[in-house]
Every structure is written in structure tokens, then in C-alpha cells.
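Once you scroll down, you'll see the structures, which are given as C-alpha cells.
Please treat every number below as a calculation from the coordinates, not as lab data. All values derive from a computational prediction rather than experimental measurement. Cβ atoms are built from the backbone, for glycine too; each structure is taken alone.
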Structure P
């Protein structure tokens, strides 16, 4: 048996490849099941299954319909946080989302990407950390290794390629700091999510 580059594999390498392939198939089945669960328009049912499959979801937090996940066991969501419809949360490395965070619809948060300079195009995986009271606008993209500081705001459609400091307002492609949040004494609660979303 040979690998994808044509190198002949030893017996231990073959066994490792078979085990790895089976683990990937199980993970893909889990991700597919969670995607199907995402269409159920009842928060409690979705939350039950998301937690059962390893996502840590804090008190009062919710994930709206049609969310997609990669490796749910590495995803942690704080208290009173709302994730919008069709969001993509990548858990191939740690993804930590704080308390009172508002993530709008169709936001994509990645923590794995290909190394375009590596001859085998291998993956680079880096943790993503989103602080408390952050707001991320619709269709924003957060790339691997990013930290978004407490109270920061990411504008709609922004592509975040560098860390964003606390209370900064960032927008654009790539995202740059375009302002600063005036209120630094944040104590609000996001409240209850919409019923059937």
C-alpha cells in the first residue's frame, strides 16, 4: 500500500491510516447529524444535541438554526451569548466565545487553514478567542489564530486577519480599526432568542 505521494507504507503506518480514516468518517457523520439537527426550529432540542455532542454552551446562550460545526468538542460558548442563523463555528482547534457575545447571521469563524507555502499543503490550526461583549456583524469572517478583545465590534462582511484590541470597531477587507466603542462599562444582557430561529 502507498500513500498519496506514492511512498510505500509499512504495516504500522497502514494500521494508523485505517484508524485515522475511521475516526474521520465518525467525525463527518457527527458533523452531518448536527447539521440536520440545526434545522429543528426549537432551541431546547438543538441545545440538547449540541451539548450531547461536546459543545460547551453556557447558561442562557443559544445557537440559531442552520449552524455548521467542525469538530464540536473544541467549541466553548459562554453565558448569554447568541449565535445567528447559518453561522459556521470551526472546532478543529479551540474556539472560545465569551459571555454576552452577539454573533450575527452567516458569520464564519475558522481556526484551520492550509499552509500554501508547504509542499504538502498541510493544515495550520490555531485557537480563536472572542472576548465578552463582542459584536460580530453579518457575514464577517474570522481567520485562525485571532483574538478579539472584550467589547470589540466587527463590521458586517469584515475579514479579520489580525487581533482586534478591546473596544475597537473594525471593518473592511482585511479588517482595520475604524473607531472605538465609547461605552467601556458594559453590563447589558442580550436576553431571550427569537422563538423559531
Structure Q
């Protein structure tokens, strides 16, 4: 019996996240009400609050799911890369491409900074920063970059890809913004790392 209750609870939680993801992406955080999520998901208010303490907590769960998918895509893009610099380039270019996805745009790039606050949103980029830092350290270990520049340049690269992703998200022509953003990032990394 407890296993059935756990499975039912996990299914309810997953249903709430699926519905909320669709609604937050289509309408935005502010214009999505808890009541609308409950109606669409077909669950009670008590079920929702059993899993999520607030609308913000539900949004955070949605955001974590979106971020995990983005991270997976960026990581997959690095598979088979010929060395750390090629992996960094592939991961950065994939992030800019992923920024063209309307779900990613709305949830991760537009609503997350205002819902979570800039500092918490920025902290989400720590994994990406660690990857960038590791690549730059490998380049420095090869003697192609001053070691004291690894940390500041890691922040510069992360800021550049995040800013380009925001440009794509807010563009009237995301396809064109993705193309020019990818070209700009490729040019930047080429000049920086050869």
C-alpha cells in the first residue's frame, strides 16, 4: 500500500510540473494562476500544496526541469569534441541554439530572474561556470593562457553566452539572433582560445 501511495504522489507531482511548465511557458509566471494549474492538472489544492509550498516553489520545480534539459543538451553537444576548447565551443553554441526554444526563453531567461531574483538565477549558472573554468584551466595548463586569467575569463565567457541567450530570447527574429549570436560566440572563442 505505501508503494502505491508513493507512486501516486510522484505521478501527481509530475502531472503538476508538466501542466505548470506548459502554462508558465505560454502565459508567463505572473499570468498563470494556481487555480488554472489545478483545473488543468485535475488535482486538488491540497495535493498541490502537499508537493509545493507556493506558486514560486512550483515554478522552481519547473525551472529545475527546464534547466536539466538545457544542461543535458549542452552536454550532449560536447560529446565527441576534439579537446576541451572544441567542447567549450560546442556547449556554448548549443546554449545559444537552445535559447530559441520558447519554453526555455520564457521560463529560464525571462521569468526566472524576476521570480527568483538575479542572484539566485545567476547561481544556477555555477555548473556552467565550473565547466568553462575547467576548460580554461586545461588551456592554461597547456601554456596557451595565463593562469591568472582563468577565473576572470570564465566569468566573461559565461556572461557572453548568457547575454547572447537573452538577446535570442527577446528578439523579434530568434532565428536570425541565434545565427548571429552563434557566429559572434564562435568568433569570440576563436580569438580567445585559438
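Out of P, Q, which one gives 4.8 for distance in nm of label points 7 Å out along Cα→Cβ at positions 16 and 144 as computed from the coordinates?
Among P, Q, the structure yielding 4.8 for distance in nm of label points 7 Å out along Cα→Cβ at positions 16 and 144 is Q.
One of P, Q was used to compute distance in nm of label points 7 Å out along Cα→Cβ at positions 24 and 72, and the result was 1.7. Which label is that?
That value comes from structure Q.
With relative contact order in percent (Cα under 8 Å, 6 or more apart) computed per structure, which member of P, Q shows the largest figure?
Biggest value here belongs to Q.
A value of -6500 was derived for helix-only ellipticity at 222 nm (-39500 (n - 2.57) for each DSSP H run of 4 or more, over all residues; to 500); which structure in P, Q was it taken from?
Here the read-out was taken from P.
Of the structures labelled P, Q, one was used to calculate semi-axes √(5λ) of the Cα gyration tensor in Å, for residues 96-183 alone, giving 27, 17, 9. Name it. Present the calculation step by step, with values, prior to reporting the outcome.
Details: P: 24, 13, 11; Q: 27, 17, 9.
Among P, Q, the structure yielding 27, 17, 9 for semi-axes √(5λ) of the Cα gyration tensor in Å, for residues 96-183 alone is Q.
When mean count of other Cβ atoms within 10 Å over residues 80-87 is calculated, the result is 14.8; to which of the structures P, Q does this value belong?
Q
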